[in-house]
1. For structures P, Q, calculate distance in nm of label points 7 Å out along Cα→Cβ at positions 17 and 241 and state which one comes out highest.
2. Given that mean projected area of the Cα convex hull in nm², for residues 105-168 alone, derived from a single structure, equals 6.9, which label among P, Q identifies that structure?
3. 0.95 is what came out when FRET efficiency 1/(1 + (r/R0)^6) of positions 65 and 217 (r between Cβ atoms, R0 = 25 Å, to 0.05) was calculated for one structure; which of P, Q is it?
4. Using the calculated result -9500 for helix-only ellipticity at 222 nm (-39500 (n - 2.57) for each DSSP H run of 4 or more, over all residues; to 500), pick out the matching structure from P, Q.
5. If you rank structures P, Q by distance in nm of label points 7 Å out along Cα→Cβ at positions 25 and 97, which sits at the top with the largest value?
6. Quick one: relative contact order in percent (Cα under 8 Å, 6 or more apart) came out at 17 when computed from one of P, Q, so which one is it?
7. Hey, Rg and Dmax of the Cα atoms in Å derived from one of P, Q reads 18.4, 56; which structure?
Structure P
Amino acid sequence: MRLEGIHHITAITGDAPGNVDFYARVLGLRLVKKTVNQDQPSVYHLFYADEQGSPGADITFFEFPGAAPGRAGAGMVHTIVWRVASEEALDFWTGRLAAEGVETERGAHSLAFADPEGLRHELLVADVPDQPLIADHPEVPRELALQGFHAARAYSSDPDASSELLEQQLGFAPVADGDDQPANIGATRVYEVRGDSRGGHWIYDAPPGEPGREGSGTVHHIAWASTMDDHEAWRERALAGGARATEIIDRFWFKSIYFREPSGVLFEIATLGPGFDADEDHAHLGEKLVLPPRFEPLRDKIEATLTPIQNPRTS
């Protein structure tokens, strides 16, 4: 029983229109679901991914309009690492981001930048067996596009505290000291999380001196992918490792459990399915506000509270 790498990563934005513009227009991802936070349905939950809406390429955002800027600290994800195919892809993104006024930092086979609210990203030339997860975009050639997640980096004051849960119960495999992959440089602990079809890395770094503060431009949680059949067993493993896991929660497009790992990061384990096309035709994903059935009676009230946004694909 193994987790299938990263399922999705959820962050916070204070500006849904700007968020859609950056992730769907600039980065070329597909807005695959426009819905609401199921725990606070007065605010958006926006999902971006590859063309199919696949786990492994799915970055999502809760919009809290006007949210104050956050700051990543101990117990928080601070960088999202994406795969690209080549140095030519890094050249392309250096130019495209510069044209949008985004500062970049070129490294060894990598390119780092932040979104308009300060969320840090890194593009990495990665040689892996996983299928590239690519969205179609008229200005981004497929061979240069983002190909899904490679890793997430988090700050931890004591990565040893997390090792028993991660290694013994969740199957995170330590990467040997001295690994020189660019995404791992400077890390205090590196793990690989790989299943039958996909994998990724989980990386701890020493935290900054200032404490973290949740707000716009920070990551709320990271989700790991499970098959439907194994999901309940992962909850039992988390409990056996001392985590205070929730009951299984039906999010309609997938099922989820949540718990904090000992370094403080909020983990989710989410199922591979049913998927975003469970209630929308695949050709029209993300074009209209979609609500889980239990929220449909509240549609008029919910729509009145949400910020108008424009999907670049339909503009």
Structure Q
Amino acid sequence: MPELRAAVVGAGRLGSLHAAKYAALDGVRLDWIVDVDRERAQTLAGRFGADALTDYRELAGKTDIVTVASPGVTHFEIASHLLDAGFDVLLEKPMATTLDEARALAARAQRSGRILQIGHLERFNPAILRLRSILKNPRFIECHRLAPFTERGTDVDVVLDLMVHDLDVILSLVAAEPVSVEAIGVAVLTDQVDVANARLRFADGLIANLSVSRVAPRRERKIRFFQPDAYISLDYEARRLQVYRKSPPPEGGAYPVISAEQIDLGEADPLADEVASFVRAVVARSTPAVTAHDGLRVIDLIERIRAAMEQPQSAP
């Protein structure tokens, strides 16, 4: 088959990573880098022998597939145009900033017959892939995703910036739907929520507690699962997955026995896997690994969390 022509919209940190993955992928030729900052677009394009543009609307007829890695507040406008123009799109998270926008994007992709894959990167994390075979009826999930302050991502609140990762992971691992939400958020350094906590109750009784901060003194990215027969702890930063299992008491014993297992995750490149999966979906015209419906579910839950934050807090 002829090479797919690829373009990346957004020449920041994330866009440069996507560009590198396309450039290294067989069957794909990175042709265009688009950024409103011409110098930045030209600099990144020069690294890969591509050409630079400052307006994504000029891509018409020049490429086949596009990654949108621009600021989150621009995702709806840019992805809408690209889908309507006939491009297959890998859209970085967040899918959109409102539920109405996310619904409109999903409808556009369906109407145009184009592939729209949402860039929820943790889906391709080997630890998350391994978890699918270990999790059995979890009853409680605890998430912490903390980071020191940077200006990156501050065009949206911390729920869209950071919590979005763990919300997608949980929704992809749990069969039941969330039925109630409690949440609180605080603006610290920006005019949007920088620290947030959400407590989700699912239809099967599962509780998930998520805490995020982008003004923390250090990075921390952990998720823990508690289920009847095991406690599972994943430290994204340390790349460590630990499983503690409960076995019946030994003969004559009064208490169960706890055994510990540390699972070696090995080396991996989730972004390369994400980009490769998008390309495979485009070539095969198949359902992408993370669909528009998946992205829509996350944005729907985020809107419910935001609404809960606006509810008056009851006195203790």
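Readers should treat all values here as calculations from the given coordinates under stated rules, not as data from a laboratory. All figures in this text were calculated on a predicted structure; none of them were measured in a lab. Cβ atoms are built from the backbone, for glycine too; each structure is taken alone.
1. Going through P, Q one by one, distance in nm of label points 7 Å out along Cα→Cβ at positions 17 and 241 peaks for structure P.
2. Q
3. P
4. Considering all the candidates, the number was obtained from Q.
5. Largest calculated value belongs to Q.
6. Going through each structure in turn, the value belongs to Q.
7. Source structure for this number: P.
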